[in-house]
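*Asks:* The structures considered in this document are given below.
No lab work stands behind these numbers, since they all come straight from the coordinates. Given the structure is predicted, the values throughout are model-derived calculations rather than measurements. Cβ atoms are built from the backbone, for glycine too; each structure is taken alone.
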Structure 1
Amino acid sequence: MRLTVLGASATYPRPGEACNGYLLQDGAASLVLDFGNGCMSFLSRHQDFTRLGGIVLSHLHVDHFADLYPLYYALRFHPDRPWGLPLFAPGGALELIGRILGEESREWLPRVFAARELRHGMEAQVGGMRLTFVEARHNVEAFHCRVEGEGWSVAYSGDTLPHPGLEEAAKEADLFLCEATMPRGYEKEASHGHLTSRQAGEAARRAGARELLLTHIWPTFDRGVIVREAQEAFGGPTSAAEQEMRILLKERG
């Protein structure tokens, strides 16, 4: 399995980067976790968008779904009509997305995207990848996503406060893709729905994750500081997601 970072910035992108989006490719199957501002351009470098197996939206904040708009138009007007792309998202996703579209475009949304409403404990399949969703703690409805294949596992936090469900989703994951929006000294500021570096590291340690990849770091903060603070709390391999970083997960022997 290969993971490609399509974007990793929190709320707004750093220069030359994009907001949250992560491409998972396992054999012929492909899946995108979140699809924020700027991800469409980077996706096109690595994957034929007409062959995506599904998109997961952890929650309905713009930095996690904004590039569904260019993807929608690319699919809708494609001559081969590659419609019905599974969209795993909290309830009301298409209604929310359609609010800034014209009436005709809103009518086409459910043809282009096949929305599947997320629920706590829900499971799904994309090719050989098994998806499990665990409810997160954010200021809107949000979900963690665990993806498992033959001999590998990836857990994605989305945006969340610390809570036991986060460790449940990331239990013994080979790779824990976890938000670390702010440094450890900003717990008060993060308490509206995010993790600090230390909280991300503590969650990874309690979950027994094998490797921690930090993401959703606010652009004004130093990624190196965030990594160091998280690693001190985790004690295992820790790094920050960088634009178009590619990680190959090999099957466990």
Structure 2
Amino acid sequence: MKTEQGPVSEGLESNQVVLTASGIQKAYPAPSGRLEVLRGIDLTVHRGSVVAIVGVSGVGKSTLLNILGTIDRPDSGSVEIRGRKVEELREGELARFRARHLGFVFQFHHLLPEFNAEENVMMPLLIGGESRTVAQARARRALESVGLPERWEHTPAQLSGGEAQRVAVARALVAGPELVMADEPSGNLDQGGAETLHELMSTLAHRDRQAFVIVTHNDRLAAIADRVLRLESGRLAPVR
């Protein structure tokens, strides 16, 4: 996506901090008491960077991503996006803030099967009140940016797994978010589709200056990141 199309261009310098997490803690009830999943997570993410978070299954990577992406709230600690403390936002405000500034890509594309690629990508803009004409034009540009300019009329069933996931990336980017959260985005793809997706996300981050925070088991995906952090025993440690 070109930066003039959405809020990614509004008030952000090329090296500006997009996300800051401070002292994030999260625990869940367990038979033995409370299971501490996150024990004081600190993280800073700059515009245009790719941050990969790795770790064994069940260690809390998705929990952390959901908190950073404002889907869940920590027991304690603070998340700031563009300098706004998200815990201070009411639910309605938070939903609008999330729609404007964040994009999400998951392991399974979650495209609506009854709609074609263009309509799926248009959906966040239409929900946000954009006109159909503008939403359609931006959706086509988004599909072009992920290498699918000729596939906008195809339904998810007519796309390969890799193509469907690229449509999901276009949907995540169509509103021009500064920050994209990706949870095992290539976990359901074969090696060829995964590598295409990895290269695409790296290109989008560095070309369009959008930040990506990616949770992954995939060493090849972690290799494209500017920074790799390991979540272990509730804390983040740098890998490189």
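*Asks:* If helix-only ellipticity at 222 nm (-39500 (n - 2.57) for each DSSP H run of 4 or more, over all residues; to 500) computes to -7500, which of 1, 2 did it come from?
*Replies:* Values: 1: -7500; 2: -10000.
Among 1, 2, the structure yielding -7500 for helix-only ellipticity at 222 nm (-39500 (n - 2.57) for each DSSP H run of 4 or more, over all residues; to 500) is 1.
*Asks:* Oh, and also: Taking Rg and Dmax of the Cα atoms in Å from the coordinates of each of 1, 2, which one would give 17.4, 56?
*Replies:* Traced to structure 2.
*Asks:* Using the calculated result 30 for relative contact order in percent (Cα under 8 Å, 6 or more apart), pick out the matching structure from 1, 2.
*Replies:* Attributed to the structure labelled 2.
*Asks:* Using mean count of other Cβ atoms within 10 Å over residues 22-29 as the calculated read-out, with 15.9 as its value, let me know the right label among 1, 2.
*Replies:* Details: 1: 19.1; 2: 15.9.
Among 1, 2, the structure yielding 15.9 for mean count of other Cβ atoms within 10 Å over residues 22-29 is 2.
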